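Have a look at these structures, which come just after this line.
Any read-out appearing in this document is the output of simple, stated calculations on the displayed coordinates, not a laboratory observation. As the structure is a computational prediction, the values presented were derived from the model and not from experiment. Cβ atoms are built from the backbone, for glycine too; each structure is taken alone.
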Structure P
Amino acid sequence: MNLDGKAWAMLIALSLLWGGAFLFSKIAVAAIPTFTMVALRVGLAALALLLWLRIQGLAIPRHIWFACLVMGFLNNIIPFGLNFWGQKEVGISTAAIVNSTTPLWTILLAHFVTDDEKLTGLRLAGVLVGIAGVGLLIGPEALSGLGTAGLSQLAFLGATFSYAIALMWARRFRGLSPVVPAAGQLIGSSLLAIPTALVVDKPWTLPMPSLEVIASVIALAVASTALAYRIYFALMARNGAGNAALVTMLVPPSAMLLGWGILGETPTMPALIGFAVILFGLALVDGRLFKR
C-alpha cells in the first residue's frame with residue numbers, strides 16, 4: 001500500500017516521539033529502577049488515554065480486555081523492560097538502531113501466521129541483509145558473552161521481536177477507534193507492571209528524583225507513549241501493520257540527533273555502518289524503491 005502525504009506526516013511525527021522516548025528513557029533510567037520505570041511509563045500513559053476516552057465518549061468493549069492484556073504484555077511489559085535495562089549501559093543511538101529491525105521480524109512472522117503477507121525473494125533478501133546489519137552493529141563480543149554492552153544490545157533485539165509479535169496480535173483490533181486498543185493495552189500492562197514494581201523495587205524507599213528526571217518520565221509517558229500510541233494505532237488502521245512498522249526506519253536518525261544535540265553522544269562507526277546495512281535491508285523489504 002502506497003503512503004500518502006498524511007501517512008508520511010504521521011510516520012514522521014511518530015518517529016520524533018519515539019526518538020524522544022530513547023532520550024527521556026536514558027535520562028530517567030539513571031535514577032529509577034527498571035520495573036518502576038515500566039510502571040510509571042504505562043501507568044501515566046494509561047491515565048492520559050483514559051482521560052481522552054472520557055472526552056471522546058468512548059469505552060473499551062469487555063470482549064477485548066483479554067486481548068488488551070496480552071497486547072500490553074507483548075508491546076509494553078517485555079520491550080519496555082528490556083529497553084530500560086539495556087539503556088543503563090548503551091547510548092540512545094544504538095538502542096534506536098537495533099529497534100529499527102522490528103519490521104524484519106514482523107515480515108518473518110507475518111509469513112507464517114498470515115495468509116496475505118507472504119515472503120517474496122526481495123523481502124527474504126532484505127531480512128537477511130538486515131540480520132547481517134545487526135551482526136555488524138552488535139559485534140562478536142555479544143556472541144561470546146563478553147561485555148555488558150553486547151548483552152544490552154541483545155536485550156534491545158529481544159524487545160524488537162516482542163514488538164513484532166505484538167504487531168501480529170494487534171490485527172484483532174481492526175475496526176475499533178485507534179484510541180481504544182491504545183488505552184486498553186496500557187491499562188492491561190499497568191495491571192501487570194505496577195504490582196511487580198511495588199514488590200521488586202519498593203519505590204517508596206527510593207530517593208526523590210530530580211526535576212529533570214521527573215520531567216523526562218512525564219514526557220516519556222504522555223508524549224512518547226500515550227500520544228505516540230494514539231498515532232501508531234491510527235496509522236496501522238489506516239495503512240496496515242507493515243507500513244506502520246516502517247516508522248522504525250525513521251526513529252534512529254531522530255534519536256541520533258537528540259542524543260548528539262542534548263547528551264553529546266556521538267554514534268560509533270560500527271553503529272553507523274550497521275544502521276546503513278539495516279536500512280538497506282529494510283528498503284529491500286519495503287520494495288517500493290526497486291519498482292519501476
Structure Q
Amino acid sequence: MYKLVAIDLDGTMLNHYGEMSEKTKEMVARCLEKGIEIVLASGRPTDSIKTFANQMGIQGYFIAGNGALIYDMQKDETIYKNYIKKEKVLEIIKICEENSIAYNLYTDKVVLTTNLKFNVLYYYKENLKKEESKKTNISVVENMYEYVKQMQEENFLKMTICDQSDSIFQSIIKKIKEVNGIEVLDIAHMSRKIIKQGTEEIPVEYFYTEILANEVDKWNAIEFLIKQLKIKPEEVMAIGDNINDKKMIENAGMGIAMKGSTPEIIQVAKEVTDTNDNDGVAKVLEKYLL
C-alpha cells in the first residue's frame with residue numbers, strides 16, 4: 001500500500017490552462033480521507049503551491065522550488081530548505097544581462113522578473129482569475145542586480161532561464177554551467193502552455209531551464225520527509241512529466257509518467273498514465289489507491 005503520493009503540478013496535475021479538473025479534486029479528496037499523504041512537488045514558489053493545496057484540502061506538506069523547500073501546512077512553516085547562495089545568483093544575473101536573455105528569480109515569497117514574459121506571463125494571467133489572497137506574488141524589478149545585491153533576505157529557491165530561440169538558449173546554458181556550486185537542469189524541449197483571454201486561446205512557447213543549489217532535487221526532499229513520517233521508499237508513489245521529476249520517479253516504489261512526458265521520464269517510469277488534459281493523475285489514484 002502506498003502511504004505517500006508526490007505529484008508534480010504543471011504538465012501533470014494541472015491541464016494546459018493551469019487548472020485542476022473536478023475528477024482530480026475528487027480522487028485527491030478520497031485519498032486524503034483514507035489517510036494517504038498527498039504531497040504536491042513543484043518548481044513553483046510557496047504561495048502558488050499553497051493555493052492549490054488549499055483547493056484540495058491538503059493539510060500536510062508540499063515541496064517548492066523543485067526540492068529547495070518543504071512546507072508544513074499545519075505548522076505554517078518551512079521545515080527543510082536548501083537555497084542558492086546570493087553570490088551565485090548575482091553571477092548568473094550578470095551572465096543573463098550581458099547576453100540579453102530572459103530570466104526570473106524565485107524566492108520563497110515572490111517571483112522577481114525584469115518583464116512579464118514566458119512562464120511569468122503565464123503566472124500573471126493565472127492571477128487574473130484568482131482572489132487577491134491566492135495570487136502568485138510577482139514583482140517586476142528594473143535593475144535586478146542592484147535589487148538582489150541589497151536584499152536582506154536570501155531565500156533564493158531557484159532561477160529560470162527562457163528564450164524562444166534554441167540556439168541562443170543553448171549558448172547561454174553552456175556559459176551558466178561553468179558556474180560552480182549550482183545545478184542546471186537539462187531541460188532541452190520547448191515548454192508549451194495556453195493562456196485563455198476571453199474567447200481567445202494564446203499559446204506560450206519557449207525553451208527553458210532551471211537553476212538550483214547543489215543537491216536540490218524533489219527526491220532529496222521526499223527522502224527528508226519520509227524519514228520524518230517513518231515511511232519507506234517503496235511506500236511512495238511519484239507522478240510527473242519532466243526532467244525535474246526523474247529522480248523521484250526512479251526512486252519511488254511506484255514511479256508514474258504522464259503520457260507525452262519527456263522521453264527520459266517515460267524510460268524510468270514503471271507505468272505511463274493518460275495526459276494531464278485527460279485526468280491522468282485521477283486515473284492513477286483511482287487505479288492504485290481507491
Quiz item: relative contact order in percent (Cα under 8 Å, 6 or more apart) was computed and gave 41; which structure, P, Q, did it come from?
Solution: P
Quiz item: Upon calculation of Cα Rg over 2.2 N^0.38 Å, for residues 112-271 alone from the atomic coordinates, which of the structures P, Q produces 1.24?
Solution: P
Quiz item: Here mean projected area of the Cα convex hull in nm² has been calculated and equals 15.8, so which of P, Q was it run on?
Solution: P
Quiz item: When you work out FRET efficiency 1/(1 + (r/R0)^6) of positions 8 and 32 (r between Cβ atoms, R0 = 35 Å, to 0.05) for each of the structures P, Q, which one comes out largest?
Solution: Q
Quiz item: One of P, Q was used to calculate helix-only ellipticity at 222 nm (-39500 (n - 2.57) for each DSSP H run of 4 or more, over all residues; to 500), giving -23000; which?
Solution: P
Quiz item: Upon calculation of distance in nm of label points 7 Å out along Cα→Cβ at positions 136 and 160 from the atomic coordinates, which of the structures P, Q produces 0.5?
Solution: Q
